[in-house]
Structure 1
Amino acid sequence: MLGGVARRVSLYHGFWTEFLIDRELDWHIHIRIPNSTKQTLINHLRTTGCNITDKNLEDVYSEHMVLDSPELMGDDPGTRLLGYRSADVSLPFRLGGSAHPAWDLGIIAARHQYRVQDFSKYSQLCDDHGYVYLQGAFVNDAHHGLEPEIHPLDSIAFALDRFGKTIPISYDDSGWPTNHVRWRVSVFTNSTLHRVNKCSFLQKERKTTWYLKLPSDAYGKGAKRKVDVVHIRHKLWNGVRKAWYESRGVSSFVSGLQKDPRDGLLKLEVSVTMKTPDQLGGMFVRDFLIQTF
């Protein structure tokens, strides 16, 4: 898991040509990680023989591909070009600008294939300079030399304040909310059409667990003991079927107040197991409103 301030949201659409096979629809979330995290990563990777520097970690990002159709579609009235259609990652990336922003931005990317599209201006994560946490396989994209990335992204989590703004600080910061915090957790499986899914560790069920910090009133001497957790479900839009759904590709989900084994603090544990990936990829999105009394 890596945490940092959201810097950029981008989308890359590749397709087939006579000279290149690059059939991908890759969403990226770019974060600025703290210097202390950079140093921890540098020290750890050097013990494995991977010599990276601060420069290699200036732009840390995740990558994943989740689709609404496993077929390359040619229904774009603007160009009639074939292209993949994005699943509804609007809530995980806090996208706006239209009724179905992830779908609409995906079509823009299909019209400009082989160019990374910067969609940061459509993301409230970036507008708020929100602090986000990313879980997934930390790998090196050897095709580009030395380029570490979280690929694929298994899960993203971030916290909202009572006004709906993405909280811009880490949960360890002294300014963490006292009695109200709303966590959003999104869990994914990557489309098997992506080349990275040839890796054996992705060809099975994958379990993601979060320990989400409670409001600060729940801790310390004289802490308030009553903690209320409300689950807030969301609907996701399938642009191919023109229908709403709640989740797909989920094997199991559990949550509850538990002690974090890393620091012994009481937190909200959220654990989601996703089924073995298929060509679409899976997605689970839920909010957890935590209040202390």
Structure 2
Amino acid sequence: MNPLILVYDFHKKEYGLEDNTFFQLFEALLSTPPCSILECSVKISPQGIHAGRLRLGYEQQDIQEGLLKIYDFLHEISRCKNVRLNHSMLSQITDNGRDFSGVVAIGLGLDYKTNTNDSKVKCYLIVRECPEKIDQALLLHPPLDGIRDYLVHEEFPFGIDMYFDGRTSIEIYPFLDRLDFNNTALMGKLKLRDAVQVFIEGSNLLHISFEGDGRRLLHFNPQRPTRFVRLLNNRRLSLAYSHVQILNYILSQSYQLNPISVALCLVEDEIIAKDIENISLHYALTSRAWEVGKETSHS
């Protein structure tokens, strides 16, 4: 069994996600080569848990085919009742799926909510050494003072939100690595306060995104996820993370795969106020190594 499907089925079962046309279309795309990445997400808030958040992706050698499959998926979603997707931003940046210049990774997300109008799909891209696409993304992003101060790496990740009711928006995810964490001048310029240092110090990467009003969301890739989760001391998060630990055990026994990668998103203002109520847990698996190993064992 494809381990991506195993993780997908596990996530749906644990969080009681009822099957529908949108999940079926997502699963069909996930099951079809050359898709090799799956990320599941759980958003924890005072209102409860939202787990209808899934993302799939394609590795660099499969980008062109992957983008064409994503366009086919968007076409199928657009045919569903009461769905009005606006592809204009994505079409502008990719020239209707014909311009792959500078794109080094691509993915598709589905965020399904009971209120269909608030549901969305998101196309993720990472570009490298591609100033034209970066300029396009920044121009489409809500105005933000000092936005270019965050562009410290050649790679630039961003996502295009396409809501089911026709709304569109763009989200950027500039990142810092451990060398950047030790760059006092850079950290001062970005005004990353001492309050977040305890989380930064335990992380390999920090992606930063922005709410519409400019508030920052901090996406941590922890070196030791278990320790990071314990530090947050949130009962719902601990339970969600225990599911990840179970999956890691199943995958290590059945597929000899590396552990699932984990990221956690926190609201900067909540960290500073020492009142963390909104947490997103993301856990991702890449199955390319499993596919290669399977082919080798059968040769």
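Any read-out appearing in this document is the output of simple, stated calculations on the displayed coordinates, not a laboratory observation. Just so it is clear, the structure is predicted and the values come from calculations on it, not from any experiment. Cβ atoms are built from the backbone, for glycine too; each structure is taken alone.
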Original post:
Taking FRET efficiency 1/(1 + (r/R0)^6) of positions 8 and 176 (r between Cβ atoms, R0 = 25 Å, to 0.05) for each of 1, 2, which is largest?
Top reply: 1
Original post:
For structures 1, 2, which has the highest computed value of mean count of other Cβ atoms within 10 Å over residues 40-47?
Top reply: 2
Subject >> distance in nm of label points 7 Å out along Cα→Cβ at positions 32 and 256 from the coordinates reads 3.2; which among 1, 2 >> reply: 2
**OP:** Given a value of -11500 for helix-only ellipticity at 222 nm (-39500 (n - 2.57) for each DSSP H run of 4 or more, over all residues; to 500), point me to the structure among 1, 2 it was derived from.
**Re:** 2
Original post:
Comparing mean count of other Cβ atoms within 10 Å over residues 24-31 across structures 1, 2, which is largest?
Top reply: 1
